[in-house]
Structures are given as structure tokens and as C-alpha cells.
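> Next up, some structures in C-alpha cells.
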Structure I
Amino acid sequence: MPYLAHTVFVARRASAPGHIAGHVFGRSARTEGRYTLRMINEIGRQARAAGRGLARLTGETKRDLLLAMADQVQQSVSTILSANSNDMAQARSEGVSAALQDRLLLNEGRVDAMAAGLRSVANLPDPVGMITAGWTLANGIRLQRVRVPLGVVAVIYEARPNVTADAAGLCVKSGNAALLRGSSYALRSNTAIGEALQAALVSRGLPAEAVQIIEDTSREGARELMQAKEWVDLLVPRGGPGLIAAIEAEATVPFVIDGAGNCHVYVDAGADLNMAGPIVFNSKVQRPGVCNAAESLVIHEAVAEQFLPGMARQLIDAGVELRGDERARSLAAELLPATNDDWGTEYHDMIMSVRIVPDLDAAIGHILRYGTGHTEAIVTEDISAATRFTQEIDAAAVIVNASTRFTDGEQFGFGAEIGISTQKLHVRGPMGLEALTSERYILFGDGQVRA
């Protein structure tokens, strides 16, 4: 598909707390719901300027700002839930899956959780200005390596409106402006949350353009964002395989892949089966629509006959559809036959594949072939098996004797996350505040010149 030079994405800015006004270009700039290239450049310029202002704020000022953002989100709960109700109604009318609806749904508890996440990030140590190393050269020059903001961070994400608050909070705390582009399913919810966040910015005398909600949810608009090299310092995509493939093929801005989560739980021959059951169940059922939910269960044949029938019954009773290989189906007749596609599928639903393997080597081989480098778990009391698994499994998070659901920025103590990187540069795993900074060198001399 050719690059469309006149597709843009829309942002709004606050003129007063609680009120969001359109940009100076007005409604006449729209063409079938999209905006002119002139406006995208203006959005980028405003984000860049706002980012420079954020970079100068003290840690205490940013803490106060995030607390105000949290308060404003809670004060806006009725507006946010009303917007979300309209998004949910549209999703239901369009036949969106139950798992995706769960990702989209907001209630008072989830809005409170968004506010709590902002407060948690507010109270984290400020990474900006942190001196990570320092030394004096032989010529007397003093050198420091210091953390600094990236500048402008763009996030493309799907369905989960809580990402709006999480990403905005992390960007602001790390001194970055945020361009946030959610999916069409969550547009009303994201806009309402964005308005609350912008109102808090304005109430503290800061430009609303530090957090901008991109309202053009078209594919062409996403491409514009991927190629806005002059304005975007880092792009974080949080979506399915189609989005990730588009980023890899078309992005010209720096990006970090928040990739698919085809996560496995491997129940080893040395597993405590009383421990394994709750871990498997929690990994799959606790919230099946998220990237750290387990999609595949791999079982060592030495414990399969003892473990699988009861585990299968528990999962099926909870509403999980199980798809197994021939050996697994011989042990639990309720399983449907698995196809080759099942081993590599991230279902985002109450579906799980099941495979029986003869040994640890086969388990590791299966996971390396079909996993996506997100999260892989082993349940075992055998320290040698656990050691091999952690050394040989190539994933952002490798877990021993716990649920895959713990791969999460908040659970890791980051307050929240802007994504979970499944690539190896510049960061891997849940991305918190430090992942939104880079390091530069500051040198202090007293007249030295190089010979």
C-alpha cells in the first residue's frame, strides 16, 4: 500500500481543566475524518516543545503532576465510564470476541487501578539526571554518564484504554512527551482519559500537548506515525501480529517491539503437581486476553497420566477449550485435536493447546520453535532442570514455579509499563521508566585540549 502523504492523526489540547478544545486548524482541516500533513507537523512540533519543557522539571514537580493526573482521572470517572459504555456497545454490535471485550471494558475498579498506577509511578525514583557512572580521565577531565529523556514517545495500542493512563504517566515521569494512538474500538474511552490527563497538565501550568491522543485510527494514519522521523524518538507498538508486521516492514522511526505472547507452561517430570495445577490454571484463566496469559501447556510424559486428566477437567469446567496432540487426547478424551497452527497461536481467548513430550530436551525444543520470546514457565523441583530451562529458553522472562501472569511492569515494581519488549535492543521485558531514557556523557574540563 503506497505511503499517503496527507493522512494525519488528530490530537486535542486542553484550554482549561476539564475542557478540551480543537487545534487552531479547526474542523475544516478534516477530509473524511483525517487531517492535513500541516497539522501532523504542528502536532509534532508541539510535542517536541512540550517534551523539552518536561525534561527540565524536577522530580518533585513531576511527582506532583502525576498525583494531579491520578486525581483528575478519578474525578472524571463518570465521563470515562460513559465513554467506555459507548465503546462497549459498539464492540458488542460488531461481534468483538469476549476476550477483546474484557480488554476494552472499564469499571470503577479499573479506573481506580489506573489512578493507582499513576500514583505508583509518581512515587518511583526519577531516572532523569541519574548518574550511572563517573570517572576521571588521565588528563583530568571528569566524565559522567547520565540518564536523559528520549524526547517524544509514540505508542500504538489496541483495545486496552488503561494503556492511555499507564503510557502517559510513564512518559511524563521520564520527561517525555507522549503521542498515544489507540484502536477505533476504544477511541471514546481513550479520548475521555486523555482529556482528564490534559486537564491535570493545564492545571499545573504545563502544555496539554505533552500528552496527545491521536484520533485517526486508520491504517494509513498508523503508517504516518511510523514514519514521522522528525518528531518521534521511539515508537512502541502494542498490538497483534498485523501491527507488528507493519511496524517491521514500514517504520522509519526507532521502535521497540511489544510482540506476541505465545507463552508456555512446562510441567516437568520433577514438578510438584499440587503446585503445578494452580500455576497452569492461573496462567490461562485469570485473564486470558492479555499477552502474558499461557496459550500452551507442555507436560513431561512421566507425569502426564497423573496430571493431565484432572487438570483438563478443571480447565474445561472453567470454560477453556483444550486442543491436544494424540497422546494428550488419549489421556483426556475431552480434548479436541490440535493442528500445527495451534502450537504457534496466541489465542487471546479461553483456548489452550496441550502437548506431551518425552523429556526436557523436547520441551525446550518445542518452546524454542513455537514461542515468541515473551514469557515461558517451568514447574519443577529439579534444580538442574530449572537451571537448564532458564539458560536455554530465549525469552524476555523465564519463570520457575510461578504463573506467567507475573510478567508485568506493575508486578515487577515498575509502577506500570509502556510495553513488554520481546526484542533485545534497546530493552527487553517490561518497559518502565528507565526504558524511556537513554544515557549521554557529560564532560567537565579545565582547559584541556587534545594533542
Structure II
Amino acid sequence: MSKLWQGRFQGASDETTTFNSSENIKLDENLIFYDIIGSLAHVKMLAKQNILKKEEAKDIIDALNQILKKYERGEFKLDGKLEDVHTNVENAVTAITQYGKKMHTARSRNDQVLVDMRMYMRDELLEIAGAIVELQKSFTDLSKNDSIFVGYTHTRVAQPITISFWCDAFVQSFYRDLDRLLECFKRVNKNQLGAGAIAGTSWNIDRKFTAELLGFDSVQENELDTISSRGEAEAELLSHLSVFMTKLSGLAEELIWLSQKQLIQLPDEFCTGSSMMPNKKNPDVLELIRGRAGRVYGNLIHVLTVKKGLISGYHSDMQESKYAVMNGIETTKECLDILAKLIKKVKFNQDKIKQELEEGFAQATEIADALAKKGIPFREAHGIVGKLVSDCEQKGTTLSNVKPLSKFSEKEWKEVVSLERGRLKKKIVVDNKYEEQIETLVQEFKTIYESL
């Protein structure tokens, strides 16, 4: 046995097979486990429905478990001549038992790859979500330094903040990414097996039973919609990853910029040098994170472009979505992993930070507010402080070094121009409900896989 469809043809071109499958077979290495698990559930359902005899199902299940153990030992490799993971697994089963020829009853490779991809994506979604929680924890560790920091608007000094407040801004932002990914997870976690090639099957299958075995929340009901939807979940996931990678790119740029201003020091192990210039300490890791955001965007556009011109049903074009989503997932995971390690080791230069705040007249808003609290209309107070800042610039001095305004005593003025005044402290505690939810789901699927 070789290709599952060869009965229709007098011969098959090796050149055609190579073009169709050479890249796809490499990607399918990521689906071996899921294809075996999906096949185990399918065969158990066929036996329940008396489509397979008990002894036939038992032999197929035993063979699938043998292949799974081989895979876990790193001994099961895909043969590119057999096109895909589905044919490889079926051929391997058939080599063990003749009943392997019956395991594909009531399914198509169309719904088979869909269910494989759904299981793969839901596991990867949980892994990425878990990695985001770890990045949040890295910011929590960094926020234990509650010293003064600089808040910017338009890349210019705005107001004094604290390191903990700055860290918490990223932690809070990442909660929205977790929400998006977990919402996406709900749509991904639907059983597509049983949709067949396009219009289901005349066999008396039980799709809800298969869904239960594989841990899906429900069945995607309409078979034509099911087959036509390939690429939709992939595009949604890549859309969320693109939003997230935009944030990581912005964070990378911010760290590069702050280190250039010498407000922070990047850890040596995440930087590189120059082959020519001995003085260089280059933020290559952050630059690559910044650049790889574009790779994830490209994968999203890839899927949307492939999908935009397709009528209902299955099309080989959608095989392209496999590369796009897998590459997008791996790129995001790699960036997350190294950034979580880097963030913990960032150091802050308090002398430079205070100098930056003083030279940027960061106390100006606080002074204007203090004048307004003394009864001066804020717009007038704004003008008074604006002129004061202009005078400081002309004299080459700072707000901390000028004489108090007439409305303030020496003590009041000292307080109002202090960089510590009203600074925004923030004790960060990462909300463990997300971590608990992720860990619970991971454990549930591990139990499901083991039970099969």
C-alpha cells in the first residue's frame, strides 16, 4: 500500500508528490502524536457503532499504541513518498495488522487534518498562554525595585512614575492577550472529525462520542461549513499573536531606547559585540524580537490571502495555512521565552533616571496642580509653570534649583518639586486565575491523551 487515492490513477508522478508534499511532510512531524490520538478515538467510535468488529478494533488500537510508543522513543519517522502523516500512520498500522485497511472508514484526510490541527492548536494556545504568565512573573520580579522612573509622551519626559508602575502597565496589557487567546481556545476546541470530505458520511457514526473522547467542547455541526472553515481558526490565532507580537516589538524597542539613554542596563548574556569595534554592546536579541513581529504579521496575511478567493469545500491551497500557523506559533514562543529571561535581569541607573527627570522638568504638572489647589485657575497655573520652565531652560537650571513661587513656602516648594511626590507605587501580584485555568486545561488534555 502507498498513496490512499492511487486506485483512480494508472501511475503517480514522483515529481508531483514531491511538489505537493515535500514541505508539508516536514510540518506533519508536529502532528504525528495528534494523528495517532485522533485515530484511536475514531477507531473506538467505529467499534462502538458496530462499524468495526471488536477484534478488528482491538488489533488496530494495539497497532496504534505500538506506533505511539515508537514515536515517543523517537523511532517513528515520516516517509515523504507517502505524502502526509495520515498515510504514514495508516501504512504503519496496516503493516502490523491487516485490519489497518479498515481504520479510515467513515473519514477523509480533509476532516482528519482538521482535527489534528485543532488538537495541535489548542495545546499550543495553552503553551503560549502559560508563557505569557511567565513573562508577567518576570515583570513582577523586576517590579520589586520600586524606585523612581520616567514616564514619556511623544518620546519626551512627561511625569515621574515608578519602576513598579511601569512594570504593571505591561502585566495589565498582557491580561488582555490572555483573554483573547482563551476566547480563541473556545472556538478552536470543537470536533471536526466526521465531516468527511465535504458532506459527512452515510455510516452511522457518533461525532459527539468522538468529541468526548478527544476532549472537545462540542461538535462543529454542518459538514460543509466544517471543511470550508479550514484556515479560519488559524487566521484568528495568528491575528491574536500579531497583536501580541506588536506589544513585544514595542517593548523591545523601548528597552533598546532606554538602554541607549543609559537609564537601564541590558544583561550581557542577551547582547552581542562587533567583529570590528571592541566598544560595542549590541541589543541583538531585542532587535530580532522587534523584527520577527513582521514574520508573524506575514503569516496572518498569508492565510487571509490564501483563503480570500476560495469557494465552499476543500482546496489544497489551505495546506498553506499549516506552515503559516506553525511558524507563527514557534516564532512567538521563542520570543516569549527569551524575553521572559531577559526582563528579570534588567538593571536601572537611578542617577541617570533622576537626571533625565530633572532635565525634562518632570515636576511641572505637579506644580501646576498645586497652584490650582491654591485657587488659581488651572489654565493660568499652566501658563505660570510653562514660563517657569522656559526660564529654567534659558538659565540652564532645573525646577529643583529655582526659588519658590510666591504661593509656596520653602517647605511646600521642596515637597512639590520632589521627584518622589505623588509617585505611583504599584505592588504587582499576577492574577493566578489565568495560571490555574491554563494548568487545569493542560492536565485535562494530558489525562485525555493517556486514557486513549
Structure III
Amino acid sequence: MAELPASTTDLARLAEVFCEASIRDWTGRAARMLAANPELAGYNVATALILGDADRVRAEIARDPGLATRMDPRSGWTPLHAACASKWNQLDPARADGLTEVARLLLDAGADPVGRSGGQRGRGGWTPLRCAVAGATNPPVVALLLERGAVPDDHDLYLAGFGGDDHQSLRMMLDHAGDVAGIAEMALAAPLSQNDAEGVRLLLEAGADPRRYADDNGAPASAAYEAVQSGCSAELLGLLLSHGAEPDRPGPNGHTPYTLARLQGRDDLADLLRHHGATGDLSDTDRFLAALQHADQALVREQLAADPGLRDRLSEAQQAAALIRAAETGHVAALTLMLDLGFAVDAHGGDHGGTALHAAAYAGSADAVRLLLDRGADVAARDETWDSHPLVWASIGSSERGDLNPHPDWAGTVRVLLEAGANAADVSLSPDEDHPPSPEVEALLRQAVTDR
């Protein structure tokens, strides 16, 4: 929805959209809406709560004391939920103190810091504390809620792991969580997935047990396997193992963490697992894939001489996984060796059914992208989850800026894809996109559309 002047739209509806964008949107849409329609700031008490207008909220509570505990029938949230969930502490840091004061005013007027209003918990389990740690983490509000009696649970600790506030909220919540060993299961999944060794250390030292680890979906899983799968550092894996993570507990495909580390070419992790008692061994095909990932041509030739059918016993899924790993890490020598052996360049695999070209594009592996295209990769191939082509993955990668490739070059990647005929018009450049491209990539894409 475009940010239209209030004179051309229903201001009441615009205020609703503005409040929702102030809580749910990641792109700064709420700030753009307010700039285009400054009258939203004083429209009603809902916008005042969201924006941290403490004077307006104080006056409204004085006029209507029931405001502080009144639940919205559509969302199941109270005003405290909305104030805690507002992203305006990040959209405009000058409003951060106001949001904290609004939360204090509501609590002083009877709002429940645990989130129970009318005997019911916020719909979907969203307590005020959870609202304050999800999305735009607000440490002063978190501190206030904890001071007033909020008690974090496993999911709150998990969300705090994504906070981006230098672990301030996580530290405070661990101090108030009580039996961390008894509640922490999924909490470790957040810092683990982000290779955040400090976050993992804080949870482990507070009592989190990696043997009770649950993945992002809440399902029991192997902490060591998940760590290796996410491309963790040796420091992070060492923390897990030294606090009891099982070195031999396999992942969903039956591979042990040791096997996975070898298949990924991570000898540092494999050696660490061995040091902590891992006993898993590799099959002939696993050893072959590990040699490929290391681009060890001599060892590959030796293995094929001893077992000429070795390459043919690899499944398409195994070949795709190996190509994707080499592509996303920018290991051109390994990728070249696999393609020379006849691995299918456009095989789909990975979590989202992309090709090696998708993976290389997302990771900013420009040299790998160039090699794959030279070997016939389809620049217009679509993944099996979002039906997107590699240029879209490159655009999103430039936004999320993952660390799969130690030397990413998203602008170079986009140039190579465009030169190969990728259609820039298929990439949305709307500022309302959840993952807008980096400014440099956006400029390249806009120029490509103009030049068509």
C-alpha cells in the first residue's frame, strides 16, 4: 500500500496500517508513513502509545483509567503489549525514552506485566515481555517489565538471541529466569544459528543444557550437529561440547556431527569433535565427498582408481549438496573438480531447493557464479520454495549479509548475473520489501532496468 496523503484515504484505516507497520514491518515503512502523514502522530491514543507520546497517554489514562487494562478484541493485546512491541525506539531513537515512560505509566495504572488481561494471556502467547524482545528489542522496557515481575520463559530467551542489542536483554532475562536449566531448550537455537558464541556462552553458563536442545521449530535435535550444519566457529562448537553436547548424536539425515564436518571440509570442527570423543567413521562415499570438498585432486584420483564406481554411487542429492557447499563458500577449486567429474550443474538441493548458482549468488560468491555460468548453469533457474531466480537470491543476500563466504562480493555477483542475461525487472525494489538489497546492489538493478 502506497503512503498516500491523508486527504486521499481514510485516516482511520491509515492509522491502523501505521500501527501495524510500527510493530510488524522491518523496512521502515512506518517512518515513511509518518513523514507523509504527520497528522498520524496525534490521531488517537493508539498512535500515541506506538510513538511513545507519554504526555498524551498520561492525559488519556487520567480521563479513562480503564484504558491501561483494556484488551483490543481483534488482537487480544492490551495497550502495554502495543507499547512494548513498537519499533519506534529504533526507527527514531529520540522516542525510546518516551516508550519506556509510556510502559511505566501503563504499569502504574494497573497493566499486567505478565500479560494477563481479563484472566487471559495475550493471544498467541504474546506477553509484554515477549513483545519487548521480539523485533525491535528494547532493553529499558525489558528491564522495567522484569522489575515489575515479568518472568521469561524458553521462547523469550530464544527471541532475545536475535535482539541485536549486544546481549543486554538476554543477560537481564537470564538473571530473572530462575531455573534456566529447567526451561532452556530452544533458547540455544537463536545464537547457534547466527554463530553467536557469546550468546551461546551466556546461556550455557546460566545452566542451559545442550543435551536438551530443541531446534527453531521446538523439536528435539542434536546441538552439535545443528552447530556444524550452520557453519559455526570452532569456539562455538567447543563451548557446546565442553558443556555436555553429545559429539556422536546424529542429525535428521543420520550423519553424525563428525561426518558432517568432514563432508563440509571443516577439519577444525572434525578434530574438535574427535578430541571430545566422537567415534563416527566415514563411508567410502563420504570420504570421496570430503576429498572433493578439499579439492584434493590426488586423493580423488586415488579413490577413483581403487573404486571406479564411486562417483556413480553418489545420489543426485549428495552431488547437489556438495556443489552447493562449495558454491556458497566460494571454493572455486572444489567446484571445478566436481563439475569436471560430471556433477549436474543445475541440480536442486539445500533447504529451499535452489541450485548451486542460487547458493553462490546468495553468498556473494562472484567467482563461483562466473564458473557455474561458464559451465552452463541456468541463470533463470527457479528455486523450489519461492520460485525465485539467482538474481533475487543475490539481492536478498546483499541485504542479509550472511557469512557463508569469507570474502563476499554481492555487487560483483550481480554484475556477473546481469551480464549473463538475468532479468533485473523480476527483482522487487519496493522499499516495503522485507529484505531490500544493499544500496550498491539496488543501484545496479535500477540501472539494469533503465537500460533495458
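> Out of I, II, III, choose the structure whose coordinates give P(r) over Cα pairs in 5 Å bins from 0, in percent, for residues 267-418 alone equal to 2, 10, 19, 21, 18, 14, 10, 6, 2, 0 when calculated.
It traces back to III.
> Can you say which of I, II, III returns -14500 when helix-only ellipticity at 222 nm (-39500 (n - 2.57) for each DSSP H run of 4 or more, over all residues; to 500) is computed?
It was calculated from structure III.
> Follow-up. Please state which of the structures I, II, III yields 1.66 when Cα Rg over 2.2 N^0.38 Å, for residues 331-410 alone is computed from it.
Of the structures listed, the value fits II.
> With semi-axes √(5λ) of the Cα gyration tensor in Å derived from the coordinates and found to be 46, 30, 14, which of I, II, III does the value describe?
So the calculation was done on III.
Every number in this text was worked out from the coordinates using simple rules, so none of it is lab data. Bear in mind the structure is a predicted one, so any value in this text is a computation, not a measurement.
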